[in-house]
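These are the structures in question, set out in turn.
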Structure I
Amino acid sequence: MSHLYRVGLLNYNIIQNSVIILIRNAKESESELMIEYAVTLMKHVGPFIVQRKEDINKFNGYVTYLQKFKEAASDQIKFSIDELTEFRDRKWISI
């Protein structure tokens, strides 16, 4: 999905709705897999959203919302969320 966004076959609204659906499913089903999918998608498209000057504020809000899942999550998911948060704090620029 992230590759389709990068090449322009998907627009920002589709990515945003996908992230919302993944987070909602994670909340309803308490599934770490949905959190992992949301984090992975956001890691891959975040830099391109900034590059295309899309509304990154909503995307940043989703990263903040994911912090709520850390308390009950496994160490792997906690690390992924922390890594995503650091990525956001660097303005979506990788090292």
Structure II
Amino acid sequence: MNQLYKEHVFDSAKDLRYKADHLNFQLESLGSASVELSNMIRMELAGSTAEFIDQISTQLTKLQSENEAVISQQAYSNHMLANQYSNFVNDMNAQYLTIR
């Protein structure tokens, strides 16, 4: 019995990586607001001297650094997941058929 193997494309391939842009924009906005808040706190503490002020400044620097790392990691993850999503959708848009 003869068989024909054929790939049927239901829909053309699409670039869906833009799906992560909105969330990444929100993350960037959050990061900017965090930097702005840290700078404002530093300006308020600039004229003060005390041991607890130094501890606050040190803790603020540490938390700001951690915050930037988390935002950067999440933006990277969003980018990678958007690529994977785009590939999944495009793979489902085409199917192999066997015609007998």
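Derivation of every value follows stated rules applied to the coordinates shown; laboratory data play no part. None of these values were measured; they are calculated from a predicted model. Cβ atoms are built from the backbone, for glycine too; each structure is taken alone.
Points worth noting:
- Comparing distance in nm of label points 7 Å out along Cα→Cβ at positions 49 and 65 across structures I, II, the highest value is found for II.
- Structures I, II, by mean count of other Cβ atoms within 10 Å over residues 33-40: label with the highest value: I
- Entry that produces 13.3 once Kirkwood radius over Cα pairs in Å is calculated, selected from I, II: I
- Parent structure of the calculated result 26, given that relative contact order in percent (Cα under 8 Å, 6 or more apart) is the read-out and I, II the choices: I
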